[in-house]
1. Supply the structure label, taken from I, II, corresponding to semi-axes √(5λ) of the Cα gyration tensor in Å, for residues 218-273 alone with the calculated value 15, 11, 10.
2. Going by distance in nm of label points 7 Å out along Cα→Cβ at positions 186 and 242, which of structures I, II comes out largest?
3. Comparing distance in nm of label points 7 Å out along Cα→Cβ at positions 106 and 250 across structures I, II, which is largest?
4. For which of the structures I, II does the calculation of mean count of other Cβ atoms within 10 Å over residues 114-121 return 15.6?
5. Ranked by distance in nm of label points 7 Å out along Cα→Cβ at positions 122 and 266, which of I, II sits at the highest value?
6. Match the computed value -12000 of helix-only ellipticity at 222 nm (-39500 (n - 2.57) for each DSSP H run of 4 or more, over all residues; to 500) to one of the structures I, II, and report its label.
7. Can you spot which of I, II the value 32, 23, 18 was calculated from, given it is semi-axes √(5λ) of the Cα gyration tensor in Å?
8. Can you say which of I, II returns 20.4 when mean count of other Cβ atoms within 10 Å over residues 74-81 is computed?
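Each value in this text was obtained by applying a stated rule to the coordinates, not by laboratory testing. Source: prediction; values computed, not measured. Cβ atoms are built from the backbone, for glycine too; each structure is taken alone.
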Structure I
Amino acid sequence: MAVYTHLGAEELAALIAHYDVGELVSAKGIAEGVSNSNWLIETTGSASSGDRFILTMYERRIELTDLPYFLGLLDHLSAKGCPVPRTIHDRNGAAFRMLDGKAVALIEFLPGVSPTQPTPEQARAVGWTLAQMHLASGDFGMGRANTMGFGENLAVLEACGKAGLASINPELPATVDAARAAAALELSALPQAQIHADLFPDNVLMLGDQVTGMIDFYFACTGAMALDLATTHAAWSFDSNNAYDAAVGTALLEGYEELRTLSSEERALLPEIAKGACLRFVASRAEDWLDTPDDALVTRKDPMQFVSRWHFYDKAGAKLFAS
């Protein structure tokens with residue numbers, strides 16, 4: 001989440017007037033993430049929708065034609081009992097509206113806070129909820145290709161160029177060869193579902209050890225469930241010093257398998273999938289580092305954090321996922 005576009009009070013009030021949520025009371029920009037502009041909206045409320053929402057304006061990496069999938073998936077999972085925010089439809093029944101040539105959507109606000117240093121109990125709950133989401137998506141009637149797959153990661157790194165990557169860190173150009181190896185992985189034969197594909201701690205809301213919300217589904221796609229699990233493992237299982245936390249990593253895997261057991265084929269490929277997942281964030285962070293305007297209300301994220309995690313999985317992944 002972030003703020004790239006600035007909307008005045010009058011524009012926001014006029015937009016909110018299209019929804020049956022009461023009148024605008026306040027709007028506060030949310031300065032996190034790198035893809036969309038977001039505001040926390042408070043209104044006078046209504047009996048059916050409450051009074052706090054997230055307003056999202058879609059800025060980058062999101063095609064307008066993908067919005068029915070993203071927003072429909074939220075509604076589907078919410079209706080299935082998953083802790084996922086539903087879309088607030090306007091008075092005409094539309095899930096999103098256009099404003100100044102950009103799509104905007106109003107999303108249910110869910111309570112909770114994102115853990116900054118997850119505990120094993122929290123990781124276990126997240127693993128279970130991820131499996132719940134995978135199983136609940138089985139009868140969702142839409143699909144979407146993964147636009148951040150391993151082949152796309154390679155293309156992003158190559159487009160950044162060796163000089164561009166080296167301007168961030170001299171070690172980054174070496175990741176191109178690693179991304180080329182990951183691009184050769186074939187995941188289509190593994191069990192598939194609708195996957196979140198970006199389930200970092202800041203995309204999970206919790207109250208204590210309970211997951212109250214999984215948010216920011218704008219990289220969601222149809223893909224291998226093992227990829228989603230490996231991506232989540234890479235995002236959750238390292239401490240503030242970027243060292244692997246075995247208790248957290250183990251709990252996340254155990255929580256997932258409490259609800260859905262991994263196949264032998266999935267488990268065998270998890271080390272390489274985890275390495276590829278790390279390179280996805282190396283690529284996206286490097287691209288964002290080079291492309292983010294200096295005046296954007298965004299904090300750049302260091303791609304080297306995930307280079308380090310790639311090295312961990314390269315060395316320890318086979319033993320880590322063996323059982």
Structure II
Amino acid sequence: MTAGIEDVARAAGVSTATVSRALRGMPNVNPATRVRVKAAADALGYVASPSAASLASGRTRAIGLISPWVNRWFFSNVIDATERALRSHGYDVLLYTFDIRRQGARPRVDPDVLRRRVDGIIVVGLPLEDDEMDALIALGYPLVCIGWGGSDQATVRLDDRETALEAMRHLIGLGHRRIAHLTGTPDDIHKWSPPVGRAAGWREALVEAGIEPDPTLAEHGDFEVEGGRASMTALLARVPDLTAVFAASDEMAMGAILALREAGVRVPQDVSVIGIDGHELGELVGLTSMAQPVDAQGKAAATMVLDMIAGVTPPQRVIYPTSLLRRTSTAPARTWDLPTRR
């Protein structure tokens with residue numbers, strides 16, 4: 001007769017729940033107990049069945065992953081890293097996405113699509129309204145946010161304001177004073193949303209350098225290449241004397257470079273461009289960027305939600321640093337555009 005989990009529990013002198021946690025490598029198991037359980041399982045020839053474990057525990061062994069997109073760089077990379085990390089622990093991902101257009105209201109999150117189908121929830125880069133968040137919390141599942149997050153939620157993210165400050169200090173250090181900013185969508189005004197923090201860093205760096213922020217130098221680019229391209233075209237028509245562009249994402253920055261080239265403006269000789277992400281395709285256009293560790297963020301979120309399922313309280317905030325990746329899209333400002341020094 002094939003040994004079952006109860007046989008292993010009796011042999012090791014522990015509960016079946018401890019056997020399950022020990023054999024799945026979950027936390028909250030004493031190292032000596034883990035060794036004893038493994039030895040008992042090996043001696044009895046027991047192999048854990050994921051389906052049986054799910055039935056016994058009442059768990060689905062699935063994590064709901066809510067994301068507005070899967071085809072944009074940050075989202076696709078974070079989702080991939082999160083899914084790989086969860087799969088390594090025997091969990092599947094239930095992906096819940098939206099058809100979000102540049103114009104029009106975003107569809108609201110329906111918590112019922114996740115009810116009794118998941119053991120935890122991860123929200124990627126989607127600032128939710130308070131009532132949407134309350135509805136998800138009411139499901140009673142562990143909840144982790146990536147890229148944004150309110151004060152009461154476990155969150156993995158960047159320090160968006162500091163990242164923007166560093167990008168702007170790089171441009172200002174090169175002598176730029178007329179620096180445009182490409183941000184997200186007009187309705188993305190949630191105080192925990194990345195574009196809000198990045199826009200705040202843009203303004204703060206200008207003030208820090210003694211430059212009055214000019215609202216005509218800001219344009220919405222919707223975090224996409226085509227949005228960045230259209231916004232850059234609009235900026236050139238409205239502010240022809242700009243010398244640099246800080247884009248809140250590399251995709252918008254690459255769109256801006258396309259628009260500049262189409263207008264006969266040289267990068268970086270006439271206009272410097274910097275983005276945020278560290279997009280691998282940025283190397284093709286020599287894009288200077290504030291690189292972020294997307295894989296690490298996805299893995300951290302997966303670990304946090306699994307810890308919460310196991311009863312471990314994770315850190316409230318995991319903040320990842322960015323690093324300046326210098327390429328050829330930024331250079332000293334044109335000297336004739338600099339203010340006369342007294």
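1. For semi-axes √(5λ) of the Cα gyration tensor in Å, for residues 218-273 alone, the value 15, 11, 10 is produced by structure II.
2. The structure with the largest value is I.
3. Greatest value across I, II: structure I.
4. I
5. Once distance in nm of label points 7 Å out along Cα→Cβ at positions 122 and 266 is worked out for each structure, II has the highest.
6. The structure behind it is II.
7. Derived from the structure labelled I.
8. The read-out was computed on structure II.
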